[in-house]
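Asks: Quick heads-up: structures coming right below.
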Structure P
Amino acid sequence: MDNRPARLTLAAFVISTVLGGGNAIAVRFSNLELPPFFGAAIRFTAASLLLFLFVFYRRLPMPKGRALLGVLIFGTLQFGISYALIYWSLLEVPAGLFQVILALTPLLTFFFAVLHRQETFQWQILFGGILAVAGIAIIFRNSLSAEVPLISLLAVVLTAACFAEAIVLFKTFPKAHPVTTNAFAMGTGAVILFIGSWIAQETLIAPRLPETWMAVGYLVLFGSVGAFVLGLYVLSHWTASAGSYLLVLMPIVTILLAAWISHEKITATLLIGGVLVLVGVYVGALIPPDLFKGTG
């Protein structure tokens with residue numbers, strides 16, 4: 001039996017996790033100089049243009065009809081609304097804390113998949129949800145004492161919900177090529193973010209600092225083109241909830257990178273709350289349901 005497709009999907013999963021783990025840190029550096037909505041907009045504009053060049057070069061098929069509608073809805077949730085919240089929340093929320101809260105995405109994905117009748121409900125999800133919420137409560141308490149605004153934390157939770165719904169809807173509509181899907185979706189997100197920048201009356205400036213150019217370059221090439229194309233490749237081969245599992249591992253990558261690059265402290269409260277979130281997501285979305293049925 002040829003296991004190459006399964007190995008390729010797993011490899012894409014691992015690489016996407018590592019690349020995505022650095023995104024929150026790069027956004028923090030980008031936000032030091034660029035207004036948040038504008039910074040996100042130029043990121044996805046550049047990434048979309050690169051992807052469209054590849055689409056035209058390889059003559060990849062364009063989405064039509066319901067497939068195109070699905071791509072545009074996916075882009076609105078995944079890259080428009082979500083990243084407006086991400087860039088804005090990361091003005092206040094440390095990168096490690098951000099990724100730990102975002103680890104709720106797989107659990108929310110499972111709930112939304114049940115609501116959309118893509119997957120069946122299991123009682124273990126409820127138990128996992130209780131553990132995850134307990135972890136979030138611990139993290140919130142620590143963050144409030146650290147003067148992280150509650151509204152910024154809630155924005156991260158809403159981001160997780162948008163990601164989850166985008167993943168489920170991606171599985172609902174007819175499939176398009178991962179590169180073409182991201183090209184259209186990121187372009188849609190960029191338009192929404194430019195509108196958000198105009199509404200917020202942001203000052204549009206070109207990056208001047210080397211650190212900003214490095215951060216934007218990483219976000220365009222690795223954090224957008226690389227991570228999301230691989231992520232959609234994984235999602236095309238796995239279920240919606242399974243395809244979101246990479247967000248369980250991203251916090252580990254982000255916290256380690258943040259401690260090394262940004263010198264962010266790894267507190268005991270963050271570790272305890274983070275472990276509860278990850279265990280909750282693992283129990284709610286990863287453990288096979290058979291383990292909860294007993295041996296009989």
Structure Q
Amino acid sequence: MRKLLSFFTSMRLAIVLIAYLALAGTLATFVPQGEEPAFYASRYPRLLAALVVDSGFSGFFRSWLFILPAFLFFANLSACTIRRLSREIGKKERRRHGPDLLHFGLMILVVGSILSFSGREEGFVRLAEGDAVELPGGGLLRLERFEHERYADGRPLEWTSEVSVSGDAARKVEAYPIRVNHPLRLGRYAVYQVSHDVEPVLAVLGPGGAAGSLARGEELEAGGFSLLFLGAEDGGTGALVLLKDAAGPGKSFRVAAGEAVGPFRIATLAVRDLSGLKAVADPGYLVVLVGLLIAAAGMFFTFIRKIKDFRP
């Protein structure tokens with residue numbers, strides 16, 4: 001038992017675990033996480049791809065490669081804290097509990113990190129004004145208005161997505177401006193503003209004057225024909241479309257505003273803004289925050305005691 005306790009309270013063990021977690025965690029940031037095996041096979045040499053997938057490094061923060069060393073580090077901190085705290089309690093004077101608080105905060109931080117990495121959920125969507133997406137657990141989040149500001153040199157200054165949430169009485173939101181570092185919190189989810197993009201939009205007139213608006217990949221059917229918008233060309237002045245009917249696989253055309261293709265006429269080719277929103281559920285967020293605060297308090301009291309000791 002004494003040898004086991006000595007092993008778990010070893011400073012050498014703590015240094016090795018910290019070095020491993022820091023190095024392996026850094027390497028994991030360079031390897032896309034959570035992809036299918038075919039993704040790694042297409043990106044890396046065969047042996048390296050097999051090593052990444054079979055070892056679990058493709059999901060490092062949810063694998064034994066992370067959880068086991070993190071557990072050992074937690075056990076090391078726990079053993080050190082218990083041994084030191086019992087020694088300090090036995091003293092009659094000059095007790096120093098700053099390091100104990102620091103160790104306890106680090107222990108909570110390890111638990112929070114494991115919760116965050118193993119239970120974190122993310123979802124990403126691009127929305128144009130008026131688009132909506134279904135939320136986990138019910139309800140619709142709709143992008144009512146999107147604004148983007150730029151500096152004089154063209155660099156992005158601010159992105160703002162004004163959203164509403166309906167269909168869920170518990171999380172109903174009339175209007176909320178989501179900005180970078182200013183998320184919308186819905187229960188255990190936080191919705192962040194993360195990007196801005198543009199996409200081409202094709203306005204089409206069908207037979208009888210019926211109008212339709214097509215984003216890339218969307219299709220309009222009328223008069224026995226269908227028109228598929230494949231994308232913009234010629235610097236945004238032309239469009240590539242595919243005209244299909246029941247008789248064959250279809251034929252592609254390059255068209256500009258005002259031109260006709262089959263029973264359709266191209267009205268305009270424009271672009272629309274897309275807001276990139278990410279929903280994140282992090283079960284370890286509050287635990288990590290508490291751990292950081294306790295560790296900071298421990299460092300503060302430790303340094304205060306050191307300063308007092310150096311005073312004449």
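Asks: For structures P, Q, calculate distance in nm of label points 7 Å out along Cα→Cβ at positions 148 and 180 and state which one comes out highest.
Replies: Values: P: 4.1; Q: 1.2.
The structure with the largest value is P.
Asks: Could I ask something else about it? P, Q: which one has helix-only ellipticity at 222 nm (-39500 (n - 2.57) for each DSSP H run of 4 or more, over all residues; to 500), as calculated, at -12500?
Replies: Q
Asks: Upon calculation of distance in nm of label points 7 Å out along Cα→Cβ at positions 108 and 124 from the atomic coordinates, which of the structures P, Q produces 2.3?
Replies: P
Asks: Of the structures labelled P, Q, one was used to calculate mean projected area of the Cα convex hull in nm², giving 28.1. Name it.
Replies: Numbers: P: 17.1; Q: 28.1.
Corresponding structure: Q.
Asks: Of the structures labelled P, Q, which one yields 16.9 when mean count of other Cβ atoms within 10 Å over residues 52-59 is computed from its coordinates? All intermediate terms of the calculation are to be shown ahead of the outcome.
Replies: Working: P: 12.1; Q: 16.9.
The read-out comes from structure Q.
Asks: Starting from the value 0.40: which structure in P, Q was FRET efficiency 1/(1 + (r/R0)^6) of positions 196 and 228 (r between Cβ atoms, R0 = 25 Å, to 0.05) calculated from?
Replies: Values: P: 0.80; Q: 0.40.
The read-out comes from structure Q.
Asks: Between P, Q, which one scores greatest on relative contact order in percent (Cα under 8 Å, 6 or more apart)?
Replies: Working: P: 42; Q: 19.
Across P, Q, relative contact order in percent (Cα under 8 Å, 6 or more apart) peaks for P.
Each value in this text was obtained by applying a stated rule to the coordinates, not by laboratory testing. Please read these numbers as outputs of a predicted model, since none were measured by experiment. Cβ atoms are built from the backbone, for glycine too; each structure is taken alone.
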